[in-house]
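Each structure below appears as structure tokens.
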Structure P
Amino acid sequence: MVSDTTLQKAELTLLHLPDSTMTVRLSGEWKSGRQLPQGEGFRRQIESAGMVSRITLDTKAVTGWDSGLIIFLLDIIEIGSEMHIPVEKEGLPAGVQRLLVLASAVPERKGVRRETAKISFVDRVGDSALSFWRSNLEILAFIGEASVAFMKLLVGKAQFRTSDLFLTMQECGAQALPIVSLISILVGLILAFIGAIQLKIFGAQIYVASLVGIGMVRALAAIMTGIIMAGRTGASFAAQLGTMQVNEEIDALKTLGISPMEFLVLPRMFALFLMMPLLSLYADLMGILGGLIIGVSMLDLNFMEYYHKTRESVLLNDLWVGLFSAAVFGVLVALAGCLRGIQCGRSASAVGEATTSAVVTSIVSIVVAMAVITVVCNVLNI
């Protein structure tokens with residue numbers, strides 16, 4: 001009679017049959033908490049057994065098992081594969097066979113390194129060119145859709161909430177005054193200080209008023225306001241629409257038959273189109289105030305003298321050019337922010353990339369537009 005202790009112990013017996021078949025007979029409890037036979041011992045016994053054509057498994061005497069049995073059987077199968085000896089699994093319980101199938105479904109690859117495919121320089125240039133071409137087509141399509149939405153707004157057929165328009169006007173208008181004030185005053189101070197250093201040599205300090213006035217009203221106020229709004233509002237538009245893209249809210253609008261271009265892009269574009277000229281006009285005043293501070297404190301100019309020289313130098317054409325530029329910059333910033341937001345992928349990192357791309361696109365667009373406006377004004381003698 002066999003004792004319970006013997007039955008509980010995991011035992012391994014190898015039977016070498018006359019037809020070169022090796023039968024692996026398992027008995028006892030094969031559980032991971034007990035001392036189990038190792039695969040290396042089985043390998044040595046197989047090598048010393050001589051000619052073995054196949055391996056069969058007999059687990060009728062196994063009284064209990066868990067992952068310890070599965071690990072040992074996987075070692076046997078791997079050893080048989082290395083020695084080109086087939087291992088028959090018919091003698092195993094059905095549950096063990098299913099677990100072995102799952103465990104060997106994706107075999108572990110040891111020592112295999114994934115090599116990155118090398119792409120030639122010509123292929124990289126071609127891919128970049130195709131990507132650039134597709135990006136330009138997407139931009140043109142987006143501008144076309146935005147133009148159609150704006151025409152619907154003019155005829156009163158655009159679908160958007162008026163409350164969204166006023167909220168966006170408040171966010172990109174009144175709430176932007178502090179940062180616009182600070183930057184514009186500093187730009188006026190810097191421009192006046194640089195001009196004062198040179199003009200003081202010739203005793204022409206009074207022309208600092210002309211330099212600051214024309215520079216701020218005609219170009220610098222619009223450019224600095226546009227760059228501020230690109231980093232502040234354009235990035236915000238991209239992040240908002242990008243997050244909506246991640247949450248599939250834009251897809252939901254399309255499913256409901258609501259145009260995202262009219263409902264989301266149009267109010268943002270129209271709000272910036274209206275607010276940018278007002279912010280630019282405010283930046284003109286702050287920039288001239290910064291120049292006045294330098295003129296009065298450093299150049300000993302009289303307040304009224306500075307005021308009259310500024311009024312004499314700055315023409316109405318300069319003001320209209322600056323306000324027109326600001327309106328154009330507002331549309332460009334809104335389009336860039338909304339475009340990158342709509343193009344955003346479905347992940348958090350994609351939202352960050354869309355925000356960065358929106359700021360870069362906005363600033364580049366502002367610089368290019370300013371160059372075009374300057375050339376056109378020069379040709380028209382404005």
Structure Q
Amino acid sequence: MFNLTGEQEMVLSALETIARDEFADKAFDWEGEPPWDNIELLAEQGFLGINFAEEYGGGGMTDFEAMLSIEAVGSVCPDTAEFIYNQQMVAPRAIEMFGSEEAKDTYLPPVINGEDFVAIAISEPESGSDVGSMKTRVTDDLVLNGEKIWVSNVPHADAAVVWVKFPEGLGSVIIEFDWPGVEVQEHYTNMHDGIQSQIRFEDVDIPEENVLIRGQDAFVEQLKALNWERLGCATLANAWSRNAVEKALDYAQQREQFGQPISDFQGIEWKLADMVTELEASRMLTYRAALNAHEQQQPPDRLQTSIAKLFSTERAEHIVSEALQIHGANGYQQGHPLEYLYRLTRGRRLAAGTDEIQKNQIAAVLKDQGIPDLV
């Protein structure tokens with residue numbers, strides 16, 4: 001696909017081997033629980049937090065290698081890939097990029113060792129995509145009040161990165177769930193059995209070292225860094241698409257009807273061809289944005305990121321649906337891997353910025369800069 005370095009090829013090969021040998025048998029048995037056994041193994045092998053600095057226990061690699069790891073694992077075990085995406089590309093990554101040394105020393109090693117989870121809290125009951133209308137606030141003397149909803153994995157996390165409003169503008173802080181004034185009010189179960197929670201903050205004192213971003217100019221930098229999260233989301237969708245294509249191809253070659261494998265029927269051949277074409281297009285868009293950012297040593301391009309995230313997550317839902325169609329009634333049964341993948345992929349069109357938000361971003365760049373050049 002791309003010319004990888006020797007080190008990148010080694011990492012990719014090792015992770016594919018681990019996923020195939022260690023994760024495949026239980027890949028669809030986690031039922032909404034974090035795959036702690038798999039996470040522990042990845043940590044022991046040095047593959048958890050590969051894009052974090054070595055001084056905190058990470059691998060000292062880049063976000064591009066982190067994306068490679070997500071696809072390698074997710075093509076076998078979707079839940080393990082989602083876990084490492086959340087911990088390598090979302091809240092803990094924000095702590096490393098913007099946090100104080102005290103915060104990094106406190107929160108990063110347990111994540112990289114596979115012992116803890118750090119959640120992300122952005123949405124509110126009356127504020128989702130419109131972060132400017134957030135009501136969760138931190139005063140000048142660092143007292144937090146407000147409410148967040150749809151926070152994932154709270155029962156398995158000790159801390160969260162919370163997006164807030166300071167008097168001078170938007171920002172983010174780190175909270176711990178056992179602090180006075182932090183109340184987990186309700187848990188919800190989403191379509192793929194994941195737990196999402198509603199949290200209330202009442203007069204929560206925030207230590208100075210737990211302030212990540214403060215002020216409008218600084219928050220712009222956090223929004224730029226959010227593009228890595230969105231590319232990670234696209235990679236996750238691509239991994240699940242690859243998982244579905246492989247299952248559909250294998251099933252179609254084994255399943256016989258009218259005296260021949262169904263893979264020999266032109267209708268199935270065309271489905272498989274369309275699925276892999278969409279997958280490869282999604283991967284090209286995703287890795288182009290990541291490699292351009294890596295080479296230029298800056299956050300991913302806003303337009304390239306939104307295009308990749310929008311296309312990959314939309315195509316993932318379609319690819320998984322087609323894979324399920326090839327399996328017929330078998331794939332539609334509860335407990336079947338494709339039934340689970342179908343529910344799982346649907347959430348990616350909501351997370352890390354909805355389809356509509358990505359389209360707004362794309363249109364805004366087009367109106368400002370016109371159609372981009374080929375280079």
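Some observations on this one:
- Among P, Q, structure where Kirkwood radius over Cα pairs in Å, for residues 181-356 alone as derived comes to 17.8: P
- Highest-scoring label, criterion being distance in nm of label points 7 Å out along Cα→Cβ at positions 37 and 365, among P, Q: P
- Ranked by distance in nm of label points 7 Å out along Cα→Cβ at positions 61 and 77, structures P, Q are topped by P, which has the highest value.
- Each of structures P, Q was scored by mean projected area of the Cα convex hull in nm²; the highest score is held by P.
- When helix-only ellipticity at 222 nm (-39500 (n - 2.57) for each DSSP H run of 4 or more, over all residues; to 500) is computed for each of P, Q, the one that comes out at -21500 is P.
- For FRET efficiency 1/(1 + (r/R0)^6) of positions 277 and 309 (r between Cβ atoms, R0 = 25 Å, to 0.05) computed as 0.85, the structure of P, Q it came from: Q
- Structure from which 110 was derived, volume of the Cα convex hull per residue in Å³, for residues 253-340 alone, options P, Q: Q
- For 0.05 (FRET efficiency 1/(1 + (r/R0)^6) of positions 125 and 205 (r between Cβ atoms, R0 = 35 Å, to 0.05), calculated) the corresponding structure among P, Q: P
- Source structure (of P, Q) for relative contact order in percent (Cα under 8 Å, 6 or more apart), computed value 14: Q
Every read-out reported here was derived from the displayed coordinates using simple, explicitly stated rules and does not represent laboratory data. Everything numeric here is computed off the predicted structure, so don't read it as measured data. Cβ atoms are built from the backbone, for glycine too; each structure is taken alone.
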